[in-house]
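Below you'll find a set of structures to go through.
Coordinate-derived values only; no laboratory data. Keep in mind that this is a model prediction, so the values were computed, not measured. Cβ atoms are built from the backbone, for glycine too; each structure is taken alone.
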Structure P
Amino acid sequence: MSVFSNRLASETSSYLLQHATNPVDWYPWGDEAFNKAKAENKLVLVSIGYSSCHWCHVMEREAFSNTEVTEFMNNNFVNIKVDREERPDIDQIYMNAVQIINRNGGWPLNCFTLPNGKPVFGGTYFSVKDWLDVLKNLNNTWINDSNRIIDVAEELSLSVGGTEVIRFKRDIDTFSTDMLKNYSNSLKKLFDRRNGGIKGAPKFPMPGLLDYLLEYAYHLPDKEMLDYVFLSLNRIASGGIYDHLGGGFSRYTVDENWHIPHFEKMLYDNAQLISIYSKAYRINPDKQYLDVVKHSINFVINELRAPEGGFYSSYDADSEGHEGTYYIWTKQELEAILKEDAELFSVAYGVTATGNFNQSNVLLRSASNEQLANIFSFDIQTVESKILQAKQKLAEHQKFRIKPGLDDKIILSWNSLMISALTEAYISFGEANYLEAAIGCANYIQEYHYSDNQLKRVYCKGKLAINCLLEDYAHLIKAYISIYKITFDMKWLNKVDLLLSKVIESFYDESSGMFFYAPTIENKLIARKMDLTDGVIPSSGSVMAQSLFELGTLLKKDEYIRMSNQMLANITDSLEHGGPYVFGWAKLVLMQQLSSIYLTINPSIHKIQFNQILSKVLCSTIFTSVNSSSTAQCKDDINNIKICIGKSCYPTSSDTDYYVNLINSTKI
């Protein structure tokens with residue numbers, strides 16, 4: 001018996017393929033769908049999600065598989081499915097529209113539009129009954145009072161086109177320390193001082209925010225804020241959001257205590273969390289941070305790395321039709337598997353007979369090894385051994401479970417985040433395989449993500465798709481800089497120069513001095529927007545501005561620094577009055593307020609010492625130049641690393657701690 005399939009069956013996206021056997025007459029995004037809508041004068045449904053989204057699966061099983069619902073959809077609407085991870089530029093526009101309508105958003109994102117793509121109405125998850133009501137009401141209004149819908153669409157489109165965009169340049173001014181302090185202090189009212197993170201639920205780790213706060217608090221200094229960052233990292237690492245058996249992090253928790261996750265594991269979250277734990281370890285060498293980085297990198301390399309060298313996107317939240325099944329345990333299971341060690345493990349990870357999630361248990365660290373040693377009268381070494389052996393037994397048992405679905409898209413920007421994370425981990429822990437994986441991924445991008453000299457965003461099932469967005473270029477530029485800064489291989493800076501020329505050609509807006517999110521050739525959306533607001537991933541605008549500042553300093557190109565300053569000047573109002581989600585821009589102000597640190601080294605002599613220095617300092621304004629023995633002017637130049645901070649140069653030394661103390665004493 002043949003299985004019905006729609007147009008999505010020829011796509012490569014895992015999310016689109018999940019809907020390929022729906023009775024909905026889905027179209028992929030493109031001219032065919034909109035031309036049909038115009039020819040038949042029908043409203044369009046743009047339905048957006050991603051493969052590891054739990055509520056996307058629920059709506060697919062319920063509404064999009066219901067005969068009555070899908071017949072009405074097919075007869076009265078043109079229906080488009082979009083993978084938001086492939087096309088975040090489309091998602092940005094319709095998410096903006098739904099947020100204007102409802103004051104909130106999320107996925108699945110369902111937005112109805114005119115035949116020309118202008119948004120009319122939308123929401124997120126709908127039950128079958130509610131969805132059918134929405135369909136019938138909208139269709140009835142379209143048939144009987146279309147002008148009313150057109151008027152709403154015109155007004156809504158103007159609102160969408162006017163947000164997340166800057167039209168004109170502001171005068172470049174000096175960015176003051178007071179502005180940075182005022183912004184940072186305003187964040188304190190958001191702090192959850194008991195659990196870490198931001199107050200309330202659901203709770204997202206927000207690693208970009210923690211990254212900014214860590215470096216700001218360290219260099220101000222602000223002990224209270226620094227302690228808050230460490231509290232956040234400790235609670236996240238102990239909570240159920242972290243996979244204590246397999247390593248890696250889920251996307252967020254539904255509660256304020258970091259206990260119960262939505263179980264999808266995304267590459268971009270894991271990359272950024274690996275990076276922040278690696279940095280934190282340099283100034284707070286907590287073994288828990290080392291373990292989190294080690295096991296999370298092992299998860300990414302063992303579970304997400306493709307044979308070509310890149311990294312897949314994510315693991316689903318669901319398996320066997322239910323959320324979290326792969327990760328949860330009953331007390332009875334533990335007793336059967338762990339025997340006499342079940343009680344110790346249960347106390348360690350908060351396992352009870354009643355459970356904390358669907359009569360089962362999400363593992364979360366509830367007692368330290370020292371506490372366990374006291375409770376069970378063991379020494380610390382015995383406790384550590386028993387915990388390790390228990391984890392190994394459970395991991396072996398877990399292999400017999402059905403794993404969550406893997407989204408095998410390889411997304412350029414997320415892989416770039418992972419390259420940067422691996423370089424940060426290499427700096428902190430000196431593991432050569434971390435640097436090898438970073439360079440391997442960078443080489444993979446060079447080999448597999450170009451088509452006719454055009455860089456592409458997605459590689460999946462042997463096919464390239466989607467022209468790169470600003471986020472792809474911005475994070476790749478940052479990744480290449482990160483490799484250069486620890487290898488001194490100029491080929492990475494040469495690649496950056498080529499990428500930057502392409503970015504300026506395809507994304508730069510001369511009238512504002514900013515960069516658009518989508519390239520010039522992507523001109524069929526209802527608005528051309530920028531990416532200015534920092535969120536779960538820092539905005540591509542702020543990352544681009546930071547990289548311009550770094551490149552201008554490294555290459556002594558004042559024009560790049562001027563461009564960076566102009567972008568920052570344009571965003572100043574948001575830093576002063578616009579709320580918390582401009583921390584990437586605040587990071588740029590911090591970089592400007594900190595004195596630049598210039599190290600001159602001979603890699604053949606100083607490489608080991610240089611790595612030792614970097615592993616103990618936290619500073620994003622270290623710039624290194626190479627001084628070979630042939631260009632050294634005296635013996636002292638050859639034997640020791642030269643250091644200048646700001647406009648002051650200091651004596652050289654053979655003592656690593658001398659340089660560490662100088663760098664770490666740098667204040668705002």
Structure Q
Amino acid sequence: MTQVYPMMALQIFHYARDGLTKVLCSALNDLDPTCIKRLISQEVVNHQGERMTPLIAAVRQGHYKVVKLLVERFGADVNKCGAIRIDSTLVDNASPLWVAAGAGYINIVKDLIEAGAEINHRTQTGSTPIRAACFDGRLEIVQYLAHCGADVEIPNSFHNTCLMIASFRGHLDTVSFLLEIGADPNKKALCGATALHFAAEFGVPRLIYTLLDAGAVITKTNKGFTPVILAAEQAKENVVNMFTQRKDLFTMTTEELIDAYELLGASFANDQKNYDIDLCLFYLRLGMELRYRDPENPIPKPFYMPVPAYGNRIESQSMEDLNDIADDEDAIHMEALIVRERLLGPIMSNEATIPIVYRGVILAEEGRYDRCIALWLHRLELLLASDTCVSKDILRFSQMFSRILAHRHPIEMRDIVTVLQAAYSDLKHKETLLTKCQSPYDQRGIEEERDGLLLSTMELLVIATLINEHNYVFPRLNKTVFDIIKLGVRTSSGQGLLHLATDPSTRVNAILVAFGVKFPYEPLASLLVDCGSDVNDVDGHKNTPLHLVVAPLRPIRDFANIHKIINKLVEKGAHLDAVNHHGKDPLQSTTSLFIQIVLKSHCKVHSLKCLAARAVCKNNIDTEDVTKSLPRGLHEFIQIHGVGKKTEVLPHKVS
């Protein structure tokens with residue numbers, strides 16, 4: 001039984017996931033209770049990082065009969081949690097009830113509750129089953145869970161309540177029910193927003209009236225935004241007009257009216273879904289008219305220094321200024337971005353700066369790549385100032401620079417360096433977060449972002465080598481690369497930048513492949529080595545860069561490239577006698593006769609230090625007792641000369 005157990009567990013999981021009730025029943029019927037319990041509680045982990053028991057898999061697919069069989073006949077644990085991916089987000093500590101409520105399977109929800117499922121169980125981020133149902137407006141499930149005692153006021157990790165999420169998603173019937181059973185419309189999230197703010201962003205006046213009738217009070221978020229400002233930022237014209245025209249319900253100062261109209265107009269100029277240049281001008285003029293309605297007490301705009309990314313434009317100060325740009329769409333677009341930054345900045349969120357990305361994409365489509373890059377660099381500056389993650393922006397830049405290369409347009413090295421400096425800041429921030437992180441769920445998310453950011457950084461460095469055709473020395477580039485190397489950031493498999501540059505399995509986008517880039521890539525490896533990468537650094541499998549260069553993962557055709565990398569690594573001190581966890585040195589790791597010849601040409605008498613390290617490893621001398629007294633570098637030196645298991649890479653301290 002012990003030998004077939006893993007295979008049986010996988011079969012049971014598949015039967016449950018695929019809804020094969022009779023087959024599942026037949027497979028479990030003749031087994032003893034202890035074996036059944038082990039099989040149906042076994043978690044299966046897939047390539048997306050999801051962890052599911054047979055019960056969770058059946059619940060997720062809505063297989064009611066399988067769920068009933070597992071729970072009632074075989075006693076499956078209805079509170080054993082797993083991890084499932086919703087869109088791109090991995091939800092950890094998700095119970096079967098949470099999965100059923102979010103998916104909308106009312107019959108399964110009822111059976112799980114009757115079987116003793118914990119009704120207020122929280123996921124890793126604090127989401128409860130009733131909140132999962134509120135997210136998609138599953139009113140019948142919300143009503144049933146509330147009737148069974150679910151607490152609608154339990155917030156998630158951002159202090160968002162069920163009422164907030166239902167308001168944000170625009171589920172009027174769910175909002176009405178939650179208010180009927182006493183949900184507090186004035187509770188605040190961590191950002192200071194109430195359900196009214198979320199409803200205003202969604203843009204349905206009736207939803208807002210419902211909240212107001214229940215006692216919702218108009219307040220400001222931590223950044224000072226009222227619901228009308230958030231509606232204007234999302235180009236929700238009907239909500240803005242409701243707030244500004246219903247003077248019997250809402251009291252707004254002239255300044256607040258001006259801000260609402262100007263922000264609404266600005267949002268129409270750079271919103272992909274709601275783009276309308278005429279409405280943009282209409283509301284900008286409406287705001288300007290209010291500024292000078294009382295000639296004796298005008299309300300002039302504050303002056304800000306012009307931003308180069310916006311063409312050094314100065315915001316229109318009068319109706320005449322607006323009329324002058326009425327026929328110049330580019331000027332209107334830049335005017336709108338200036339208005340948004342004035343009203344939403346200077347500390348702007350990722351969402352608030354999305355219009356800058358959109359405008360950059362449009363400019364790139366027109367072949368105006370320099371304008372696109374200038375706008376995106378400005379957005380990068382705004383995000384870094386607000387301590388916002390920029391991983392996706394770094395990826396966006398690497399893709400855009402690749403596209404510019406493909407169209408044979410020039411790329412400025414200073415722009416690549418600026419993006420690399422942002423990547424350095426984000427990598428440093430992620431390493432700091434990992435040292436403080438106590439949640440496995442959060443840790444996995446940060447690690448995934450870090451790994452993706454490292455690959456984007458690699459592509460940027462490759463592009464830097466491609467545009468440097470004459471091998472000029474760029475001090476700012478080298479200094480930035482040195483700083484990134486000094487961080488000691490590694491992927492989840494323990495690979496540093498030099499490992500990635502020398503690993504044949506490192507991914508590269510199709511555009512760069514067209515430029516002859518394939519890993520191992522000598523120009524990048526040389527840049528990293530020259531900037532301070534350790535040529536004897538080991539990954540999680542104890543492979544040095546030299547091991548990876550010679551790895552026989554695919555037919556070697558670019559012998560000159562491989563030859564140069566080997567020479568560079570050996571020249572900088574790579575040890576030919578370093579062994580990986582298979583006990584092989586680089587020469588033993590290759591099957592290529594050519595590479596063997598190259599490696600043998602570098603073979604020489606080993607140093608006394610190397611021989612001593614090999615002797616320590618060969619004779620299994622336990623260095624644990626003296627590790628504390630050994631310098632870190634010497635301890636690592638001994639390690640690379642001896643056979644060992646896959647190693648946990650020692651952490652690098654981030655200053």
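Can you say which of P, Q returns 29.2 when Kirkwood radius over Cα pairs in Å is computed?
Numbers: P: 26.6; Q: 29.2.
Here the read-out was taken from Q.
Of the structures labelled P, Q, one was used to calculate distance in nm of label points 7 Å out along Cα→Cβ at positions 68 and 260, giving 5.4. Name it. Please list the in-between numbers first.
Details: P: 3.1; Q: 5.4.
Corresponding structure: Q.
One of P, Q was used to calculate mean count of other Cβ atoms within 10 Å over residues 140-147, giving 12.0; which? Don't jump to the answer; show the numbers that get you there.
On the way: P: 12.0; Q: 20.1.
Going through each structure in turn, the value belongs to P.
Given a computed value of 0.96 for Cα Rg over 2.2 N^0.38 Å, for residues 76-155 alone, which structure among P, Q does it belong to?
Details: P: 1.07; Q: 0.96.
Computing Cα Rg over 2.2 N^0.38 Å, for residues 76-155 alone on every structure in P, Q gives 0.96 only for Q.
If you rank structures P, Q by mean count of other Cβ atoms within 10 Å over residues 300-307, which sits at the top with the largest value? Write down the numbers at each step before the final one.
Working: P: 16.4; Q: 11.5.
Largest calculated value belongs to P.
As an exercise: mean count of other Cβ atoms within 10 Å over residues 252-259, calculated from one structure in P, Q, equals 19.8. Which structure is it?
Values: P: 19.8; Q: 15.5.
Structure of origin is P.
In terms of relative contact order in percent (Cα under 8 Å, 6 or more apart), which of structures P, Q is highest? Could the numbers behind the result be given before it?
Details: P: 12; Q: 5.
Largest calculated value belongs to P.
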